[in-house]
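None of the figures in this text is laboratory data; all of them are computed from the coordinates on show. This one's a predicted model, so the numbers in the text were calculated from it and none came from an experiment.
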Structure 1
């Protein structure tokens with residue numbers, strides 16, 4: 001049997017979350033106002049990373065010569 005060295009990476013979508021309360025005439029306007037607040041750093045983001053699942057993939061594989 002042959003030995004192989006496989007390089008793996010683990011990655012995922014990492015996000016900080018925040019609940020933002022705004023006054024608006026519609027839900028579309030509320031989203032726009034909340035996103036503008038996020039850009040101007042007026043949002044208190046969660047302290048914890050929220051990971052929406054992890055993916056694993058192989059980056060490289062090489063045969064180990066003995």
Structure 2
């Protein structure tokens with residue numbers, strides 16, 4: 001994956017918005033009552049991966065302006 005400085009603005013915005021939406025969906029799935037502990041563990045790992053990717057693309061959490 002190219003680093004965030006080499007991505008065009010539109011691509012960076014698209015990736016950040018996708019990751020934020022994906023994280024929101026993962027958190028909603030995690031909070032459901034019928035989720036097993038095994039599923040919660042998998043969701044927790046995926047949420048951590050998404051958080052790491054977002055931190056790399058948007059270190060200050062303020063993009064896009």
Structure 3
């Protein structure tokens with residue numbers, strides 16, 4: 001069962017949805033931030049704090065709506 005996370009782009013304020021994978025698969029990849037489907041801005045999610053920089057982050061492409 002895939003789980004989705006949503007966040008608003010800090011640049012254009014569009015809501016983006018991000019697939020974070022199967023909630024029961026602990027070996028899946030974690031995403032650190034998102035790339036806005038509307039404006040292309042990349043940002044780190046708040047829970048990452050200072051632990052990851054944007055250049056080394058695992059960025060997921062945002063979706064306009066859930067599929």
Item to check | With Rg and Dmax of the Cα atoms in Å derived as 21.7, 71, matching label from 1, 2, 3 | outcome: 1
Item to check | Origin of the derived value -23500 (helix-only ellipticity at 222 nm (-39500 (n - 2.57) for each DSSP H run of 4 or more, over all residues; to 500); candidates 1, 2, 3) | outcome: 2
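State the single structure among 1, 2, 3 that was used to calculate relative contact order in percent (Cα under 8 Å, 6 or more apart), giving 61. Don't jump to the answer; show the numbers that get you there.
Numbers: 1: 61; 2: 44; 3: 32.
This figure was derived from 1.
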